[in-house]
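Down below are the structures I want you to see.
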Structure 1
Amino acid sequence: TTVTAGDCELRSLKFPLLLQLLMRIGFGFRGPRKKILGQELAGEIEAVGKDVKLFKKGDQVFAATGFSMGAYAEFICLPEEPKEMEGLLAIKPANMTYEEAAAVPTGGLNALHFLRKGNIRSGQKVLINGSGGSIGTFAVQLAKYFGAEVTGVDSTGKLDMLRSIGADQVIDYTQEDFTKSGQTYDVIFDIVGKSSFSGCMRSLKKEGIYLSANPGLSQMVRGQWTSKTSSKKVIVGTASYKTEDLIFLKELIEVGKIKSVIDRRYSL
């Protein structure tokens, strides 16, 4: 399984106020409803139910548990047919270790969801803010796969890695504010949500699309207004997961188009 910045946010509930309230409703106010966290995993199937047809004992799989959590456990029971935002699994990529495969589902599925919402096309200029994290590293690679010219924004220590996975341009946010550079983009995928909304709008081309994976309430309201009153479009929200999307990522991995980026490994 994996531990990402998203897990740290989940433990401390460092989310915008509206989302924080929804998370409290889902995960408990006074104590955790989900005692074991973790949203993605890879492993070998130990046993299957008598009516299961798609998988068998010994299959090597990777999965996204979604809001049901539980990926940190030694064993977990998942449904053969996925439910909304939970229990999604597929045979893992043949050319990946369990560690590499475990780092795919959450980041890969979120990146794929938003880039498809942005209708990424060949030749477009796409900026990914927060491109060095779980979602961002897959977003860079998927945007390149879709034919875009990609600019990655992150901290100094991640720039070489971003170049290595395909970023055409990189911006060190500790040295430069991309919203003040004068450059404009067809799509801005803002994963971290820390740049000014008005600055991001200035950095969009006339019919550009702004994608936000971590919006605050103000961003949501201003985004709705912007989409209705200008040629620019703002898309915010959470990703929906589908089994066919996980299989699509698996196929891209097996032909060498994308890979997981692991920062460090820990022994249990």
Structure 2
Amino acid sequence: MTNPHFRKLLGALVAASVQFGTLGFAFADTTILNVSYDPTRELYKQFDEAFVAHWKAETGETVTVQQSHGGSGAQARAVIDGLDADVVTLALEGDINAIVSKSKKINPDWRTKFENNSAPYTSTIVFLVRKGNPKGIQDWGDLVKDDVQVITPNPKTSGGARWNYLAAWAYANAKDGGDEAKTKEFVGNLYAHVPVLDTGARGATVTFAQKGLGDVLLAWENEAYLALDEFGADNFDIVYPPTSILAEPPVAVVDANVDAKGTRKVAEAYLSY
């Protein structure tokens, strides 16, 4: 039997806690999950810290942002298969559209929800080469020289790899005057120079910069600069080919998930920040 004095004391503590907001349910915290592609780890670490501080100052609410990173295509499939993302920040429009068409978790008009067609930043594809560029790699045509090994991730799983593929295709298409057969031949030849296909951009960077495989890494611009910081600027050079591609990685709220969890307000604020 519970002591009646204990019951009175407990009741008083609960009442005081509710009044002064010391119980968790007085000011409930919110957690959201951002499912992103491989090279954005450092970007979103800083972004999340800034957003959490901003949201606390604006609302008094503590929000926790969790991250999941991997190849963009693989990440899209994970969301389709049930990964409980509140937002996706992926490498290609096609990856978000796959979630739209295969799971209906994202509304078809997602492109209209945020500025710049829901593409908050742009990037491009560059070449990361060994210091001094011993193989003289300056343009896409140099990638198919007999003595050159190219490191790029798998286009089936990596968004960055698909941008690499598209940039190579655009180069060959322009060079060969739109001759599709010659363009296909060039791209096929390029991939014949790839000794290993990692699942994501970060894995490809490790293969090139840490494991020492290959003569050139096809990389997101930010990933190339990160490699200089992490693995030593005295070990590598960055080459900007004369032609490349403007990449516009998109973002979207996962509508079905945020509505089920009641996190839409925070998720939309996060992508608008």
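Of the structures labelled 1, 2, one was used to calculate helix-only ellipticity at 222 nm (-39500 (n - 2.57) for each DSSP H run of 4 or more, over all residues; to 500), giving -13500. Name it.
Working through the options, I get structure 2.
If you rank structures 1, 2 by mean count of other Cβ atoms within 10 Å over residues 108-115, which sits at the top with the largest value?
When mean count of other Cβ atoms within 10 Å over residues 108-115 is computed for each of 1, 2, structure 1 gives the biggest number.
With relative contact order in percent (Cα under 8 Å, 6 or more apart) as the yardstick, tell me which of 1, 2 scores highest.
Biggest value here belongs to 2.
Mean projected area of the Cα convex hull in nm² computed as 19.9: which structure among 1, 2?
Among 1, 2, the structure yielding 19.9 for mean projected area of the Cα convex hull in nm² is 2.
A short reminder: the numbers here are calculations on the coordinates, not readings from a lab. Computed from a prediction, not measured in an experiment: that's the story for all the values here. Cβ atoms are built from the backbone, for glycine too; each structure is taken alone.
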